[in-house]
Structure I
Amino acid sequence: MSFQRRTFLKLLPAAGFLAACSKSSSKIRLALNWKPDPEFGGFYAADFAKHGLDVELLPGGSGTPTVQMIGAGSAEFGIIQADELLLARARGNDVVALYAAFQNCPTAIMAHASRKLETIADLLKSGTLALESGLPFARMLKKKYGFDSVKIVPSPGGDLTTFLNDENFAQQCFLTAEPLQAKRKGVEVKVFPVSDIGYNPYTTVLAVSGELLRKNPELAKNMVTAVREGWRAYLDNPASANQKMHGLNPSMELASFAEIAEAQKPLLETSLLGKMTTERWSTLAAQLLELGDIPKAPPAAECFREL
């Protein structure tokens, strides 16, 4: 799993992609923003037919424009990120969040444990840090701590070559990806979640267009019910869904599916299972407003719906 595709707030021109996906279908289309992996385990474990739904999961890839697909009607539902939704709404795309799988953002910075760093502030006092400097969390880091004492270089995505060979090299990562890869290579790491600095957007968010939600609230409600049950089933026993996803994404070893499924549990906060709050949405909107990513903060209650 590479961080490369996890870029926040990239709404790229996607007319060709949308056209290819816009053919009529009797199925309900759920567009994923990456290949089948444990991040989507609950969707693959869901028994949609039990709730009268004929759902087709559309695997994604780097730059898959799920938020535009929802707005254009080429997918009834899609997986996006909370900050992506806020930017989309600021640009007139009436997209609404229904279920947040990841309660805690998996984005982080990892460093060698041998450096004995205690905080992100410590990490920024020396060495090299590879990250996508245009992302909101990176700009928040710079604003809060400054980058005068650390060398900033572009993120290598999921490539660990430099990290493994340079003790003073740190890089952005996903908590369920690069740290596990480094450990398998025999390197112990210290991981600093970006939520440590207060940036904690919901991720792997099930979203729908406001128009569809208004026209068919029962469909949206049934979808959320099926997804919630699917995530509960995946958390209890991920083996069957992992096998299914491995068949669709054989580039990831089956053992890795199990390892990641276990590692991501704390990010899901199983006691909440998809719930969202106006406070979290308001905080995120205020952060993006301060960074200049949106012209005004939309009402938090318009960003999500609990069904």
Structure II
Amino acid sequence: MICSMTAFGRTQKEAGGYSITVEIRTLNGRYLDIVLRLPKNYLELEEPLRKQISQAARRGRIEVFVQIESTEIEQKAPRLDIPLARYYWGQLQELQRELPGIDPPKLKHLLSIPYIFESRKVEGDRESLRSILSEAVAETLKQVHDMRCREGEALLQDCLDRLKILRQDLSVIDSRKDLILEEYQQRLRDRIQELLGEVQVDENRILQEAACSAERADINEEIVRLKSHFQQMEAMLTAPGEADGRKLDFLTQELHREVNTIGSKTGDLEALQAVVRMKSEIGKLKEQVQNVE
């Protein structure tokens, strides 16, 4: 089973005098990168949240946005600064005396001054808040995990389809490996004979040298390793537990290396065409695997 690294979740909870909103967005990333955005008055909650999130993810960029508001009216409403209001009222009355003929100040003039109101600092039960916030984060992480798994199902099918295509092309190369070796030996014998010209050389000696040199063109080892890598990838993709995207990424690199080696060892047209197709499919497989957590 595989899970994608891209997902989104959102949870809103109201309890204990608080309204809490948690949004989590996850993106592709080679390593685990957690970005937390909390209100400035609650920065002490960052470390517990970071620990909670790190236990639910192995890699990827995880962006967490947290909003915390009080639901209690006396906490939400701004407080009137009475001494400051008296001061401004006195200033308005003095201004009216200094400017004869203008209307006396009214309450609406005083209330239009923004500086006479101050926001209350919310002081609630921090332990209760921590518990509520932890629950909200857990619910959001569950949404993210479920979405990742749904996207993982689509990734799984695509990866299996590409492995099937790779096996088909490898079977083409495998069916021609003996012919490739024979053609290489024949080209080598012809080249030796061409260089020697009319000089008589023991045919057995030529065959022996050709056979030794042809070992470098033997692609059987690469074919065996590719088949083994295919089996490992399929087993990881279809295992009951979650597959490790980093291991899958490593295997795709090994696939590319083995196919490159085959391409460098053969001049057979059909085999080279299969190599080109395999490189293309491995590139697409690598793109998909990089989305796996």
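No lab work stands behind these numbers, since they all come straight from the coordinates. All values reported here derive from a predicted model rather than from experimental measurement. Cβ atoms are built from the backbone, for glycine too; each structure is taken alone.
If mean projected area of the Cα convex hull in nm² is calculated from each of I, II, which structure is the one that comes out at 27.8? It must be structure II, since only it matches. Comparing relative contact order in percent (Cα under 8 Å, 6 or more apart) across structures I, II, the highest figure comes from I.
Comparison across structures I, II (criterion: mean projected area of the Cα convex hull in nm², for residues 176-231 alone) gives the highest value for I.
Have a look at I, II and say which one yields 3.6 for distance in nm of label points 7 Å out along Cα→Cβ at positions 160 and 272, as calculated.
II
Kindly point out which one of I, II the value 159 was derived from, the read-out being volume of the Cα convex hull per residue in Å³, for residues 168-279 alone. Here the read-out was taken from I. Source structure of the calculated read-out (FRET efficiency 1/(1 + (r/R0)^6) of positions 40 and 256 (r between Cβ atoms, R0 = 35 Å, to 0.05), 0.15) within I, II: II.
Looking across I, II, the calculation of helix-only ellipticity at 222 nm (-39500 (n - 2.57) for each DSSP H run of 4 or more, over all residues; to 500) that yields -20500 traces back to II.
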